[in-house]
Each structure stands twice: as structure tokens, then as C-alpha cells.
Structure 1
Amino acid sequence: MTAPVRFPRFFVTAPAPCPYLPGRTERKVFTELKGPHAEQLHDALSRIGFRRSQTVAYRPSCIDCRSCVSVRVVAAEFAASGSQKRTLKRNADLIVSECRPWATGEQFALLQKYLSSRHPGGGMAAMDEVDFADMVEHTSVTSAVMEYRLREADGSPGRLVAACLTDRQADGLSMIYSFFDPELGQPRSLGSFVILDHIRRAGTEQLPFVYLGYWVAGSPRMQYKVRFRPLEQLGPEGWSRMSHGEQAAHIAAVTTVDAGLVRDDALVAEGGSKDGIAGGQQHYKFV
């Protein structure tokens, strides 16, 4: 006798101020990722714009706004720009390791350094070591921490300079949260390099996409994502390729924004709200 299919229950968060668009209010719909089919549920939901925070899958469900757009890079067709090729060359000396999702003191120290420099008043500023461990280790899907280390003179891995919590999905890699040493971020463009490395890795493993989370057209902090081509966006009719002209216009617009807000190395943590990282699951109440 076949066991009955149990469909997930969805919930909606209370409205809260949007961290990306002043004067706007955000709301999210979410469900719990648990049980023997959590991986398959996660894969299915990711294709319709959901993201993961610990054991929760969520997506924006704002009443009067549709500015948050899920975007993903087509890995097999990616063509690096001139600046991206230079970024790859500048970071060719880094040693990259795929580690199990286990938080370390070294990772947390790097996160604190990153947050104090780039997001001192952000939602993650008060995160302690336990919160960080929850963010990394509480996962019901296949996850890893990608570590980026300087190469010592003898060729061995040295100091940790960047890290990314990454989910492995059936159709690609989903970048959950990334951070890096701000002292090296600008000369090396570490934020861009982490994305470029994920695109390279997805291509090598014949995974179609690298999911970059939500792109918010009106938020300068999110514009770095349009630099990676080709880019697909999720709309009412499903996923579609952002046209070359449209993407070129967005890239051109990025160059006019204050360089202190948007740079090649500005892999901005989306977790303040839209990607649900800050505060972990305390924002999601199951009843």
C-alpha cells in the first residue's frame, strides 16, 4: 500500500520594513524543509524562486511590490568580461577547498571582520558564534562551505580570506551567503572571484546554473549581479534570458553608482531580510 503524499504547509511572515527599498514593506512566504524528501522539495521550490535559511525555504510575498527577482547564471554559456578575466588571474594563487558544513572559529572571525567593515549596522552585526554555527550547520539539504585560502611559500593552504555557504541542487549551485577579508577585497575583487569560482565549478560538474538569489533593480547594493552573463530571471511566465541589450544597460547603470556602494568585490550579503539569514529561524514561526 502506497503511503499518502504529504504536501508542505506554507506560512506568511508579518510585514516588516524592506532593507533594500526605502519606504517599502516586505513579507515572505515560507515552509519547513524536513523529512526524507527535504532535498527534492528544496530542488522543486528553488526552481520557483525559493531560497533556503537553515531548514526553511522562503520567497518574497510582498503585497504591493514585485521588485525582488530571482536570478541565475547560465554556467555553460558564461563568458568572462575583461575585468572578470583579470579577477581570475589576480586570484589564481588561492587554494579553494570544499568543506563540510561545519562552522569554525576562523570562519566566524573572518565574518566579524567582514561585517564590521562592510555592514556595521546591518542585521547580522549582532550575530554571535552560536548564531553563525546555526546558519552553517542547520541544513536539511546537501550543503558545503567553500573556503578560499592564500597559498603559503611551500604551496600549502594558508590564511582564510573568503568563504561561501553553498547548497548543491540537482540543477546547479546556490550561493547562500558569502564573505571575505575586506582588506584584500578591493585589490583582488574577492566577492566577484567567489562567484566566478562557483560558475567554473558548476561548469566542470556539468551543473546548468549558479543561483545568485534575488536581484532588486532599485537597490544599488544588488546591482553587482547583472555583471555576470548570460543571466536568467524568474518572472510570471517562468525563467527567461535577460536580453543582451537589457543586461548591458543594467551594467552601464552600475558604473554610474557610487563606487563605495557597488564594486566588483561587493558580494553583498542578502541575508538581512530577503534571503532570511539574519536572526535565523526566529523570523519563521510554525504553528
Structure 2
Amino acid sequence: MTMMSDTGRLRLGLPKGSLQETTGKLFSLAGFNLLMTARSYYPEIDDPEILCILIRPQEMARYVEQGVLDCAITGLDWLLETGANVAELADLKAPWPNYGIVRWVMASKENSSFHQVTDLQNKRIATEAVGLTQRFLAQHNVTAAVEFSWGATEVKPPLLADAIVDVTETGSSLRANQLKIMHTVLESTPRFIANHDSIKNAWKSSKINEILLLLKGAIAAASRVSLAMNVPKNHLSTIISLLPALSTPTIATLADENWVDVTTVVEERLVRSLIPRLYTAGARGIIEMPIHKLIE
């Protein structure tokens, strides 16, 4: 395939569809001004060294393998489905819609006689992930007809298919269509991938690493906050013992030699129970602050 003409920039594939909005949020938190419009497949970004291209996640790994793209974000599911030979550089799982864990599940009608994959011998299965499904069947020595589904897969049993393999986050659509989950075929999260030749190029590799550093820093900060407080010196050991084991607080002296300032980063989910205990232990002037990036 012919390489794109703009070779002076890093060609970055961004996923179109369900991952698109959250990807835009991720880049914004990482410090990029990324503008994605409905009519353009070339989002604008405030970095002249990056050329962004919107592509469906299903196709992304293939274009990276071919060198049309230097790097991209796509799901592990589509990386495995295509079998593309690319470098997988990072798991970008984050606590945001569509960036958490999604499951590909095998399901059939609630009242059907199909309860496990071995019940589907010589039956018909509808799915968008034909390769994943065929490999799963082979692992269980089951032969079945696997048909590509162009959409609305969950409505096909029992007339158009005996079972399906479909993607779900909550299972609500499956339940709404009276389907039961028989197996989890794959758990998938967004991945950052790159072309093998691109990461051998010194400039491209450096640029990719810079982008990844910022993206991963934004994800690490997404579920954490900064806590700052004034602590009497004679209560310091108690306060430190209350902080999560993995936190490494910064301790600074104050004008009043009997007090110190303690600053640390903690998981946001712990704050509600942690602050009352810190206050009871003697901490005062407790401040909770959001953080935008956490580079570890």
C-alpha cells in the first residue's frame, strides 16, 4: 500500500465510533487541543508534528501493520481479530465510558437448550468478530457455522442464529433481548499500538514515547486526587499511618514549628472515608485538589 504523502509528521490513528468521544477527552486531559468534527476524517491537533486520522477500530491494526499509520489506538479485540503484526505499547484502560473493560460473550436465548459451547456443535453463530469466535470454538474442539453479523446481533437468536458472540459492558442489551451468557470469549481494553518500523525510527519513537507519557499520566490521574493538610508534629506518625501504604507524602515545615504541611496523592474512592479519620487524628486545613496528570 502507498504511504501517505505527509511523511514529515507522525501519523496517528484515532478510533472513530464508540471510542471517539472518550479518546478526545483523553487527549484533552493529556494537554492536547484536539478538534474532531463530524465531517472530517482528519482531526485538528495543536501539535504540528502530528497528523491525526479517524479510522474505525476494526481496521486500525491493519493500517498500522502496513505502515500507513505510525501508531494508533484500538481495542485489544480488534487487534486479535485482525491478527496484525504490530507493537503493542500500552494498555489505556481508564475509568471512563468505553475505555474500561468490555467483554465479548457467547450468548443464546434464555429458554434455549444451549448452555455451553459444546452444545453448539454444527449450529449457527452470528458475530462481528468471526476470527475470535472461530478460535474460541477451535479451543473447545467445536465445529459450527460462524456468520458475520452486520449489526443488531443480539436480535438474531433463535430464528437467524442459534447463538451469538457479541460485545457488552453491562449486559443490559442482552437481558433486554432475553439472552443468557454462556461464556466470556474475551475481555478487551483500548491499546496503543505502533508500526515496527516506526518505533525503529529515532524521531518517531521519541515522539510516540512523549505522547504515551502524557496519555498514561492523564489516565493515572483520572482516579486520584491530591490531599494537603496541616498536621501537628506530635500527631504526624498517626497521620502517616492512616494514609494508603503506596502513597509517599511530602512533608514541609511551616512558620509554626509545631506544625508541618503534609501533601499526598490518594485514590479518589478512598477520600470519603479517609478525611474524617485524618481530622479525628488531628489534621486541619485539609484540602482536596484534582490532578490532571500523574507521571510515575
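All of the numbers you see were taken from the coordinates with simple rules; none came from a lab. Keep in mind that what you see is a predicted model, and the values were worked out from it rather than measured. Cβ atoms are built from the backbone, for glycine too; each structure is taken alone.
Here are the numbers:
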{"read-out": "Answer label among 1, 2 for the case where distance in nm of label points 7 Å out along Cα→Cβ at positions 57 and 241, calculated from the coordinates, equals 4.6", "value": "2"}
{"read-out": "Mean count of other Cβ atoms within 10 Å over residues 49-56 derived as 22.0 - corresponding label from 1, 2", "value": "1"}
{"read-out": "Label whose coordinates, when Cα extents along the principal axes in Å, for residues 113-184 alone is calculated, return 31, 25, 24 (choices 1, 2)", "value": "2"}
{"read-out": "Test item: Kirkwood radius over Cα pairs in Å calculated as 19.4, pick one of 1, 2", "value": "1"}
{"read-out": "Among 1, 2, structure where relative contact order in percent (Cα under 8 Å, 6 or more apart) as derived comes to 24", "value": "1"}
